[in-house]
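Multiple structures follow.
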Structure P
Amino acid sequence: MEHSKGKILWIDDEIELLKPHIILLTQRGYTVETASNGDDALALAAEKNFDLFFLDESMLGMSGLETLSRLKDIDSSKPVVMVTKNEAESLMEDAIGRKIDDYLTKPVNPAQILAACKKFLESKKIAQGKFTKDYTQGFNDITRKLFGYMDWNEWLEVYQKLVGWSMDLDIHPELGFGETLSTQWRECNASFGRFVEDSYLDWIEDAPEGNPLLSPHIVDKHVLPKLANGKPTFFFVIDCMRLDQWLVMEELIKPYFTVQKDYYCGILPTATPYARNAIFAGLYPSEIKKHYPQYGPNESENEHSQNAHEKELLAALLKRRKITLKNDLSYVKIIDTDFGKKIENEIMRYSKNHLTAIVVNAVDMIAHSRSDYPILKEIAPDESAYRTLTKSWFQHSSFFGMLKTLSTIKDINIVITTDHGSVRCLHAVRALGDRETSSCLRFKHGKNVKTEAKNAMFIKNPEEYKLPMNGVSTNYIIAKEDFYFVYPTDYHHYVQRYRDSFQHGGISMEEMILPVITLETK
């Protein structure tokens, strides 16, 4: 006997009139039982394990709404579809308030009934089948593409597909594609690393159309044009936010805003002192050092201090572009929860400004804290859980609170981006350098810094890559794929300490292919 697609209890005091529907459902593989009143239905529901209920609203004896409430008391997870002649809006609202799962108005046709059954009993199976088909086809397509040349737009498409599949597997982990997809991520990042190495010099020389927008172009392209309409403009930069992390936030934002996504490429190294200063200055790191040496990062400072002059760099960019704001430029950096809540409470005051730039460090802090606190690694042991942790933070964050408040303002410009992403580092590689060599795990610079050639991009002449020279013999090494650098001294200790940590500064799709989001209030 063929396995049933699901057990249905249909509750209606005119059940005989519904026999054609019941016969159709039985022919389609569903098991259907019936009850002509609420009391009999509740007795059957308590005795048997049904997967779906069809419920008439108007019955003799116990009403449909009362039956609904008591069915939900028995098992609130089981879907109930109300089927009724009553089209009153008040009834619909009452049913929704009592957690009805769907609502059909009589007379119902077979297509409506079948659609409801598929929605509640087969949607997961159907979604799994579609995912399997799409993934298999897409997997083969990407594998073919890796043997040829892909331009930036094709890489963007590949990255979006990989992110989408990864997030679909969060929902369907039982399909067993996790290991295959992880392998494909590594293969793609290896090829992407070669692509960046071959193309990067062309990109930073303002090469022709078809190449990516880069960090120094973001404000010019996405922020400054919006100032012309005179509306209050908010520019949020979320430190260390990947595309997948944005997408889990976007789910919560969509009820409040219409979302438009564009993409850009983060500069190398994909680290805050380089990339975020470049965004606010509209300049590459070597240009900042040349024109604004007083605002450039000091290697002796910590990471936050190396970005201490973002407001001044943004003001200098506005001055170069001959843009005069209606009032003073406002800049806020949020690095702790209490201050974030303070800004959330005051956000309407900031809406009186022509331009407000807000930096949010929380996502970067989550990444670093996961390396330092074992409990966070236990909470977020893999990429899927890392996305869940990000969503949980955002749901309760001052950032989300600010956005919800700003969504009440009709005439407003909101642009959100990030300075770089992060990659989960799983493979260590030895690096050699003197005491002055930088300590970053995904990139290093100093005198004659060395590592294994296949695992890194070597930059012998930093000025050619628009990077600052800190000495005559300074060179950079930038890790590819998911490698991280460890010095030979106490090598195994640091390999274990940083293995399976989220880091940035290197070359990977996760670190370099970044979203720029424009929000419009609904």
Structure Q
Amino acid sequence: MIKISLSGQPVLLLKEGSERQQGKNAQQNNIAAAKVIAEAVRTSLGPRGMDKMLVDQFGDVTITNDGATILKEIDVQHPAAKMIVEVAKTQDDEVGDGTTSAVVLAGELLKRAGKLLEQKIHPTIITEGFQKAAEKALEILDAIGTKVDPKDQNILRQAAITSMSSKVVNDSKHRIADIAVKAALSVVEEKDGTLFVDLDKIQIQKKEGESVEDTQLISGIILDKEVVNPSMKKRVENAKILLLQEALEIKKTEFDAKLSITSPDQIQSFLDQEEQMLKDMVDKIVATGANVVICQKGIDDLVQHFLAKKGISAVRRVKKSDLEKLSKATGGTIFTSFEGLDKTKLGKAGLFEERKVMKEDWVFVEDCKDPRALSILIRGGTELVVEEADRAIHDALCVVKDIIEQPAVIGGGGAPEAEVAKQLREYAESLSGREQLAVKVFADSLDIIPKTLAENAGFDQIDMLMQLRASHASHVNSGIDPELGVVDDLLSAGVIEPIVVKKQAIKSASEAAQMILRIDDIISAGANSGGPPGMPPGGGMY
């Protein structure tokens, strides 16, 4: 609530219970909130990073070190902290990896900017310096990146392994990397000379049981359904598949109708007519030569009987998205009605089979020739392991996709951050005025990545940083190897990352830091003021 005096009379501008913070207090509060969020995920960075156990209000447990997942599960209330959470979300949506790095960098930028504010440097000067530094950093990354063949399986595999080195399923990273590379390369499309990867064409199915090493790539689609009738074949080789959106049932009228029957013969005639209509549907299916029917809608019991007699297996109530994936995998056309069924447009698969996975019956449509959509079946000892394996595969697929679409890579282990920081310090010398300080602060903030990698691996972060800087006098791709505690050329060692991941992390972190630094007034509605709940008293964080 704000009160001002007008001729001795108080004038209320905000509703009762509102909170306001201005100037230095508002800036310090926002920076403190951002630092807390960054610290929450910092210890999970790198191959030696630790995991977090997150327990929600229902008691459900998640164990992960994936930055985006950690921040998604935390119920953040502070508005500035929410902006840092958005950095992770943007990073995950855009490139699928590097979420922890982006958040840690944003927190460090704000932490060091806070020290500039204490030196009476105006926030606008700092944000302008950050903007110039970010633009220059992107130029430097483009210059030091190594162009690669977008279909080089060895490069793609190394990048996928690097992205999973910090995951719970680290022991199975080679197996998962192979699967991710094969899956992504199977769905690559070329448009106007540019390669695209649509990850929506890769179906992910999860089921606890066996181990992560038993995760497999299916050259087709898995349906969490079963064959509709026990008398139908559960296994069909050289399947000719009819994909159907039309219901194999008698259509009900769109309006209420009353049927007047005056004799038993009319009842029989009505039933015979209904049966004939269903028989006609089956005859049209048989005429196509199909031996498998996969239907998006229902299948009448009588139709099931007729299909079984003809040796045709059927699955019903399949999701539209799965039907579309089946079309891409088998090369079949999805028919919306019985008119125009064409035997030349049936889908083809080497095997159609119902299998028991744990306690459930699933249908596998596999051994498709040149599938444009496929499936990954994730297994693991517990549900928690399966979920973490799912997150690891997501990151691996995204990293492979990034390199295929923008084929440039750089060494890991803090190498790009150290090189960009070095060149930014040189660039800062060319600037005049206080912006030079902001650019230097940006460069110093980038050091937080190699320092954190060293600290999480149990090494002295200052010693490792000094070794890294000395090495970068002559080697662009020198990075910290957390496993051995040495500085080495990690690009040659196979520890590689897509350059687009680093670029997005710098963009997201820089923009979020600039936005938060420009805020000098926080007005939050109180819980009883009729608006949405704002910050807690004092502007802290729940």
Structure R
Amino acid sequence: MKFDILKNRYYLYITEFFAGMAVMAVELGASRLLAPYFSSSQIVWTIIIGTIMIAMALGNVVGGKWADKNSDPAKLFRRILISAVWIAFIPVLGKYIILVITGIMIVSVSTGLLIWSSLIACMVIFVFPLFLLGTVTPSLIKYTISDIEESGSVAGRLGACNTIGSIIGTFLPTFVTIPSVGTGMTFLIFSGILLVIGLLFFISRKTKLILCTVSTILYIIACIFGHNSHFAFWISDLTYEGESVYNYLQVTDTEWATSLSTNVLFGVQSIKMKTGNLTGMYYDYALAAPTMAMGYEDEGEVVEGTDTPDILILGMGTGTFAVQCEKYFPGCNITGVEIDDKITDLAHEYFGLSENITVYTYDGRAFLQADTGKYDVILVDAYQDITIPFQMSSSEFFGLVKDHLKDNGIMVMNMNMHGNGETDITTYLSDTVASVFPNVATVNVVGSTNRELFASVNTDLFKALEYNADFSSDDGLRYQLGKVMDGMIPYEGTGLILTDDKAPVELLGMEVIDTLINDEIGYYKEIYQNEGLSGLIENL
């Protein structure tokens, strides 16, 4: 005689609870799986949420029809097993699917690469298992309600179980599993829970034991190959790879430098030169800011400055700029703000950041609102590819920066995606700064897409830099300051101002990314259009 586990309503409520938990865990896991390739911008989050809601809605509709057509509960729990196995293989195959889709999209579309690539990747990887999980609720309502008079209370309890599970499934990945064991293990943990739910049903009924065996074997295989999944799987000699609440973190070590990246496809966020020389990157250009703060003569009048500037860095990273300032401006006082404390830990472990430099784990704008200090230099370096915090790009934010500068203080800002259009993201950012600061100048970083912006209320940026350009005994720094002088141009705003109420930074950033990618791969795209895939492969 077979034991009917469905007669125990608590098992059905538990099934609903863990199904809701798994859906939210997969959704948050999806954001972390996609972020190292497509960023964690609002655009990507919108695509993830929208795609998953569509999958769940379709699952609700179809699941209800299936439950009415065939009341055999084995079909539901078979779908749960299938979804469990599918989710378990996401950390094994997901990154390969993402790169294949991205490669196809690069040569197939001219605009909206980020949108199309992330949308199709999300649909291919996540729609099917979440569609299956969407069938759980209507099916369980069908199996649980035995008396029409209690239908409302039963449906309410199932809904409550789903909601509570979803709440827990929201907090656990973010604060527990992803930071502690990673995204891959997070998928495996929650798919394992679904697997156990399905196995309990079939084992209690002593049916579909072959299905149970196959599902278990596949799950074990997924655990073997997916428990230590690497996002940058083509790199075999990473010094460190891990995740925090905010970021994917990757430290790479070569004979000449150690670098940190939070994106596997492009970009270096921090770097330490083992030779002690300048980096050749935008950090070197930013050194013009403390130089400008040293004071100068203007038509015989002395504009006061300081040789030991107070420096605030919003977006500390692992401290590249801070280390440079310590070297070239001895005695300077440096305060760093970095929202990700794991990056600060890496800064001390791999990048030689001095313990004497205070780093606050805080959002940059929130720090300014709480801080009462005044600074000679404030570096704003919180923009990462398309992930630009809107709250640190508005006129209100730059007003806070101005309030924290001394009378002759300098703000320097790294804009890492400068385009050539009149309405691109760097134009908006520059215009917004120009609406707050009367003196603004920009300089393009040679050999990159970065552009540095300098701003002040009272300091003549050009005279201050020219006056102090030869102050250093270091030949490399003098040469670098000369490059900044040669490339720096005054900036006049055109009225494109970002505010707290309206700052579409993700869409503006996406437009620049499209332009940069099309410029880089235009040659290969033309080959693909003229000769097809075979011609493209031959020319790679």
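To which of P, Q, R does the computed value -15000 (helix-only ellipticity at 222 nm (-39500 (n - 2.57) for each DSSP H run of 4 or more, over all residues; to 500)) belong?
The structure behind it is Q.
Say we calculate percent of Cα pairs over 19 Å apart, for residues 243-322 alone for every structure; which of P, Q, R gives the highest result?
Largest calculated value belongs to R.
We did not get these values from a lab; they are worked out from the coordinates using the rules stated. Just so you know, these numbers come straight off a predicted model, no measurement behind them.
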